[in-house]
1. Taking distance in nm of label points 7 Å out along Cα→Cβ at positions 270 and 382 as the quantity of interest, name the structure among I, II, III where it is greatest.
2. Using percent of Cα pairs over 26 Å apart, for residues 54-197 alone for the comparison, can you identify which of I, II, III gives the largest number?
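Computed from the coordinates by the stated procedures, all read-outs in this text should not be read as laboratory data. For clarity, every value in this text was computed on a predicted model and none was experimentally measured. Cβ atoms are built from the backbone, for glycine too; each structure is taken alone.
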Structure I
Amino acid sequence: MKTIKTQVAIIGGGPSGLLLGQLLHKYGIDNVILERVTGEYVLGRIRAGILEQGFVNLVREAGVEQRMETEGHVHEGVIFSVQGKDTRVDLKGLTGGDVVMCYGQVEITQDLMQARVAADLPTYYEASDVQPMDVKSNTPYVAFTHDGEEYRLDCDYIAGCDGFHGVSRQTIPEDVRTEFERVYPFGWLGLLADVPPCHEELIYAKHERGFALASQRSPTRSRYYLQVPLTDKVEDWSDDAFWEELKKRLPPEVAANMQTGPSIEKSIAPLRSFVCEPMQYGNLFLVGDAAHIVPPTGAKGLNLAAGDVATLLKIFRRVYEEGDKACTEQYSEIALRRVWNAERYSWWLTSLLHEFGDEAGDSAMDPQMRDRFMTSEVNYFLQSEAGRKVIAEQYVGLPYEDLK
């Protein structure tokens, strides 16, 4: 067995693990990343592209902002279309200047990968049999296999950035962790195409036929979504059928001018709300999807992981710069406050904008009555400046919390 050493072992080479690694490197904290698949596979994951102000600031702090600044698109507002009536939420005006950046997760991941290679930081792709060990002790380590050779990675701390199906969360004993989950009775059918966006800002559409979202990746690439039953399969939807249905759900003037084209990628994603408590076990810290999943309605998934990274960075800097190891105990408490707020916001937006039909999740309420309640609520929030401010402040992302 080969033994290597580092200060922070990062399990997972997706955007959260890479961002954490780059930020730690900037502040002189050694780290090693272990990823079970290839880098090409990681880059093949099609994910969200709306970055909160806090995430953008972290990318700048990490020193990998150059391409984001030139190719990303600042969005100062967002459109909500409810049964044909459009309302623009002025993010910048309602938050005192905060905005969001449209820049794809694949692009962020690629930028971080290239920065890690340029800095010659150790990354083990296709690492198998990865297992955090002795995480409750002062000498944790990670056992793994790479290129047929067994390794032991000695470290001070382990950051579990390996997603919902990773090993990190499973390392926390079942009698220690509590998991909360809400599975929604529908999914999102997403289509990516090389066509100009139908609008300069995102459009969230609540329609009697179901929810729709007009998003984008660049001035020439668009990402669209339709609410579909969980029983639907991608093969059920031709490109023509997708475009036809999307036009029915979007505002008529937008649909009339929409450019369509062949799909680059098409997939159906189920929606769920999920939280694991605690997010820390000894010297193991859960980050991103390893600890929480939100429905994509509020664009919080990747951004919530960035909040975890920001908190963990503050902790590790205090540990290594000031010798304060006790501050690590604050991680789960601080992270979970942000997580539950984002979970509630995403659940709320999902409830407001989607059609639940007979599966409203409230057996004591008539589905039609519930739908009228939700329509009334979304209209109230959009027609009131105070309501729009509630939406805007959370959409751009709340400030990151400092350590005590």
Structure II
Amino acid sequence: MKNELLQELEARGFINQASNMDGLNDALNSGKITAYWGTDPTGDSLHVGHLASLMLMRWFQKYGHRPITLVGGATGRIGDPSGRDKGRPMLTDEVIAKNCAGLRKSIAKFINFDDGNAIMVDNYDWMKGYSHMDFLRDFGTDFTVPRMLSMESVKRRLDNGMTFLEFNYMTFQAVDFLELYNKYNCVLQFCGADQWGNSIMGIELIRKKLGKEAFVLSTALITDSNGNKIGKSAGNAVWVNEEKTSPYEYYQYFRNVPDDLVEKFLKIFTEIPLDEIARLAALQGAELNHAKKILAFAATEIAHGRDAAREAEDATNALFGGGANSANVPTVEIEMNSEMPVLDFLVATGLFASKSEARRMVEQGGIQIDGNKIGDPKHVVSFDKEVMVQKGKKTFLKVLKK
């Protein structure tokens, strides 16, 4: 009989590939199991591109199983070559520690760690004990060079100068799975589609060392309407931690998804029942905006809580209802005297990275200050205490004087 969790995951579009679906189905039907998902500390927050795997873990926990989340303090020191055409920059120990703390904060928004319901680990805790000689003696004969060269992540990099450091990444990830199997009886790894090869190496290592079977289940990568991967390296990240993306901005991201992504995002990023999603997805034209509001609220509530979602909703209603004034709109303080050239002002607020970008938006008529369209790049901004800035149709920012 098809396991209820697998039915849920399949219906919501989470499942991309499984190493042994029948065996995994039997394991899930036999009782509570433990699974893990890992991420490296290349940044200090998760982003929307991570959330297919993390929401999958959330459903795994909701169905009574135990999730392990792994923050890669060790693998982050190597750099994963998967999906990349060049090596990752080396991170200092201080940056890795800071990023690990940020990732733990992100993960705790989605997974319940109370009373041992879930476990969070750092692979540096066991990897730091190995000398190079110890690691080679313990695992060097378990990985063959032809098998490692057959991995897509390696094939893509061979002509671009893949380093020996990166070549070892998959062995570290495999040892992680073995460690978690031995310590927690973890029999399943969740991963993104781009991690399939690395993850398969783990079940092969467990089979060689222990004669046991483990499983891998991958999720499809989250892409935008143009098929581009949503992530930090793609330059279009929407962050989970509020210090990087405010709840209001997070809400706005989901509120403004293209029509063709509404059903997909409702299934992946919310816990709304499937029959209700089917009803919402059937809405047409202007009525589909109602579904987008429900998507935005539900996704924001999971990541930031009901109060923050309600504040983001109220701010949106106030702004787009013509009020253009709300305490819940993202706010920034800048240092300025009585007046400032508009291009300098827009860069100081963080809305633009450069004055040339700001100039283009001003000349295109895409900037309003307190409801007044600014079309002259030589305009000078002046205000007493605060001012509301609108960039395009969807971005609002309250600017305060320090």
Structure III
Amino acid sequence: MELPRGMKDFEQAELGKIEFVRKKFLETSELFGFKQIEPSPIELLSTLEAKSGAAIRDEIYYFKDKGERDIALRFDFTVGLTRYVVSQKSLKLPAKMSSFGGVWRYDEPQKGRYRFFHQWNIEIYGKPSIESEAEVIEFTSRLFDGLGLKHIIVDINHRSLIESYIKSVLGTEDKVKISDILRAVDKLSKKSKNEILLEYQKKGHSKENLEKILEFSKIKGSLIEIEKKLDASRLESWSDLKNLWNSLQNRDVKNIRINFGIVRGLDYYSGMVFEVFDEKSDLGALAGGGRYDSLAKAFGRKDLGATGVAGGVERIILTMEEQKIVKLEQSKSVYVLYVNEEMQKHATSIASKLRQKGVPVEIDLSGKPLKKQMESASESKFAVIIAPKEFSSKSLILRNMLDGKEKQITVDDLLKNPKSILNL
């Protein structure tokens, strides 16, 4: 039996890594005052099409339910959260929300990205402000710090800045043409310049105009470096970008860079945009976000500003593995072993009593010999060995599975205060 293409099973080791990222995300959410919410995994197809149009169908899972309704699986948290916030007329603003869970996308499967994967996500709804963007970017930087990742850079830009430049080069306000060129800029991190030129020349775009725009989108650096390269004050929204830079400096966020090539692929972004990379990896963006006021407007709230960020959990885990970061906690489980069949019922009784005290316990159920049991216990923190000689004096052997040291303790002492004895 095979799985559908792009799907996978998640085994315990990988789930443990996902849980580690989830805990760090929730800790950071609490530090910044974000409230956890999980929007429905199933939406009406019309909800997902509200901003992106019918073209979104190529990128998502959608189908008719038994009531002949057109529904779809969520492809991110932003759309569902925005739908939720728009429907809550009495919600106090600004509203800061965080989500963590699985999403589905009908993309081509790639390294670190299956068609079902996990995302973390935060959003701020309320009056539009540079400080909301700064808060979201600071959160992102602190989360990656907490995960122990190095070489992380946050590239920031403004959609209006790159869009206005494209308009000036093309000499048109045609939204279709501008969106097409924005997609070309977005591809620059994934394809060579020549590949993009060839692809878009076939679509009828001028090679000269394309080269000019692609060269402009390669400009990156600090605020001072950019201002030395060109008269940035003449660029649309440069003052907003400058204010964001200064706010992040004030917040002690140092790993930021202005990058005119950051546009974000989703059409609903309308202002500040940013992406997060490991500078020494070719995995691609680890997180991305920005302002998307137009999505709230599409749902009927013209008064509501929105900004947020989402990160791919599996891709972050791959980066942690590349950097050889060991952040996963040692197993807290205890393995109860028995020397022979006579000791099995005593071992089972002790295991049950430990579980009642809140201690995670494993025990062999099939009557394996002690040697095989010891192999099974190798990944546990401690092994509790029930042997005839020691048990006759109401004692047992406690073995530290990390260093192999053993000591004899009484059964009563273990059961009286197991978490203290086992350092749990």
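1. On the way: I: 3.0; II: 4.8; III: 5.9.
Result for distance in nm of label points 7 Å out along Cα→Cβ at positions 270 and 382 over I, II, III: largest is III.
2. Working: I: 54; II: 29; III: 47.
Looking at the calculated values, the largest one is I.
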